[in-house]
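Structures incoming, each one as structure tokens.
Nothing in this text is a laboratory measurement; each read-out follows from the coordinates by a stated rule. Just so you know, these numbers come straight off a predicted model, no measurement behind them. Cβ atoms are built from the backbone, for glycine too; each structure is taken alone.
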Structure P
Amino acid sequence: MTPTLVPLPDGSVTSPQGFSAAAVHAGLKPDGAPDVALLVSSASCATAGVFTKNAVRAAPVLYDADLLGERPGRMRAVAMNARVANACTGAAGLAAARAMAQVAEQAAGLPSRTALVLSTGVIGLPLPVEQVAEGLRQAATRLSREGGLDAARAIMTTDTRPKHHAVRLETAAGVITVGGIAKGAGMIHPDMATLLAVLTTDAAAEPAQLAPLLRRVADRTFNAISVDGDTSTNDTVLLLANGTAGVDPARDGALWKLFEEAVQQVARHLALAIVADGEGASKLLEIHVVGAASETAAREVGRAVARSALVKTALYGADPNWGRVLAAAGAAGVPLNTDRLTLQASGADSGADGWLTLATGGATAHPDPEQARAIFRQKTVRLRLDLGIGRAEAVVWTCDLTPDYVRINADYTS
């Protein structure tokens, strides 16, 4: 049979076989929304993690990185909470993360050192361990295959909507499902940020195989989005494979590539949902850098454009100020030949042939002003920047910078 990838309606982290979840309100969010969640696998999971590169790492990041270094093939659960990041909390914070994991293990009847922890929220506050523990105990009694959507809601902070997705990979060897949930809206920048994501699959795999796969996927998805240029203390992406589908994609090179494509499709969906939900965002900007000497160089140029406040405010104002894009690209630290630069723009409603050339040879192409503004008024704007150097390319996504972003972050802790 021809392998096919099928998106699952309302798919989530519990779509793969053997995963269940639940979420409860433990009193952390003032509006009564769920704020503590528990994800459990019926079998041990090969697990990989990608963590923040911020030098100030939250206690959950330290705990998880240490645990995965010791037992990457024995994970069974992920305990999660919102509102309190448990970051910059010293030895007491690390003890709280450890206690959170232990409560999850005991409540779900799991062996010790098999639960990972994720926290998100305000930095510098001590984790209310008893509240979180009671929430995890309650969640452990409510675990179900339908609980993935509730878990996605529980980890929301300034997010305006839950982020979840799943796909089914149908192959001659059997059916594999990949699912995931994520949160993030602000403090989002390449090398991740205040971003949490849990990806799950019922495929069989070894940790040594999952780790490089997850790094590649993260670079092309979660590390290819930017909301505001800030990175956080807690960002974590986890990938858990419990093998309950009975299919090991690593046994066939072509199948392993399809499996990576499935994981990347879920991660890309979640990453785009995050950047589209950027705090105060009203538009999505896709930056496709082509003609680069390497994929790394293309991504760095795209990131430089994505983090430019001038580009993002021009996007908000529907101002096709192409000079800001080239100036941002030139600040990427990547060697460029200005005379070879070509910049084009298109909107989501413009169609495949709707590209308008804004600049060529590093100078204006004298585009029709009203046509350019019409593109920048659309909810999704695409830029294609050709560096004219090589054949490598990369895509980076960002959103506009609006007055609402300032309002949201001016009183985040109040």
Structure Q
Amino acid sequence: MDQTICKACNTPGLKRFLELGDIPPVNAFLHPDELKNEKAYPLNLAYCPNCMLAQLEEIVPPEKLFEEYLHLSASSAANLSHLKEVAELLNDRFKITSETKILEIGSNDGSLLAFLKPFTAHVLGIDPAKNLIPLSKEKGVETLPIFFNAKRAEQLKNERGTFDFIIGLNVIPHTPNVVDLLKGVHTLLSPKGTLIMEGVYALETVLKGEFDTIYHEHVYTFSLYALKKTFAQAGLAIVDVERIPQQGGSLRVYAQRDEESKRESEAVTALLKHEHENGWLNPETYDNVSVKVNNYKKRLREIVDIEKKKGKLIGVGAPARGVVILNYCGLTAEDIKYIVDDTHLKHGRLTPGVAIPVKSWDALSAEKSPVFLLLSWNYKASLLPRLKERFPGSRVIIPFPELEVVKLD
């Protein structure tokens, strides 16, 4: 795939605006004896001068990233709560019946579809991570271990017909051949069907200097303007949009087949207007990002050097975003003693690129007055009370949305 051509609209002349260096795939947590095989890839972000879509220049083959996946939807209570809310929202908004057919692309361990099963038994998941299929099966969710694309969609349509709803939560931005995926969605949507997607919003994250949503799995960071242009290439029209807090700031988008769609909602019109009026689509906005990110790196390094004088830090959470922060800011096992995380699949492994051990929360029982780096900062509402209960008075570095150090009084 040509690194200089937009992966969505095929316009040549991508403009690089951010370089994060060479970083391994962020979910490739390795056992110590596997470190010699670790491979890093350039992580450079560019924008398209035509559709203004922010995108990675270099793509890591999806097979290397997703066929064995260590992130679990069910590993976070906050994420499970979000998925339950999504299921209830869809039922409240669309009145799901026992005959409604729902397909989820990137269904992970089946958690969302399990929440939808009380409304309809006609649910199907698609996810290439073969190691997660047994977890979906335990929930009674049928999952196909394949990558979704236009060709697969034609096969599925012949075998299972069309679907009333297709859901893609944080998966469409992860798909290099995004227009092909969306054409598959168009094929499988029933005439009045709806696509519901969620994805990180460029205006709330990258363009503000929050670089931790940039990693090899996350090929695109959409503005609504860029998303509308990309959807149109696949015959899909955005009919409604919501701004939601997930992932530091995301969009929830509703789309239908273009030939069947109604007029776009006032929310879509208003947000597009907001993007234009506030200069978010100007090249200068993108060109200023690197300055913000470089300044952030210096500030975090200074704070870590001060705080670790009290003893090595302990990381809290080992999400993809945390791996990016650690690698870009050069924080290694020399700075951080270990990281605690709820995902059992990561325990006993080392953090990609920086070789920091990942342990269960039980490891904290040996600590007296640690200082924490909250790598899963987007879950601070649930994690800070958890830390305060065990270590009242401890200090916590919170990377984003504002870099700060708080004391858990």
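One of P, Q was used to compute FRET efficiency 1/(1 + (r/R0)^6) of positions 27 and 387 (r between Cβ atoms, R0 = 30 Å, to 0.05), and the result was 0.05. Which label is that? This figure was derived from P. Using FRET efficiency 1/(1 + (r/R0)^6) of positions 11 and 291 (r between Cβ atoms, R0 = 35 Å, to 0.05) as the calculated read-out, with 0.45 as its value, let me know the right label among P, Q. The value was obtained from structure P.
Compute percent of Cα pairs over 21 Å apart, for residues 59-178 alone for each of P, Q and report the one that scores greatest. Largest value of percent of Cα pairs over 21 Å apart, for residues 59-178 alone: P.
For distance in nm of label points 7 Å out along Cα→Cβ at positions 91 and 123, the highest value in the series P, Q is held by structure P.
If mean count of other Cβ atoms within 10 Å over residues 83-90 is calculated from each of P, Q, which structure is the one that comes out at 17.0? Source structure for this number: Q.
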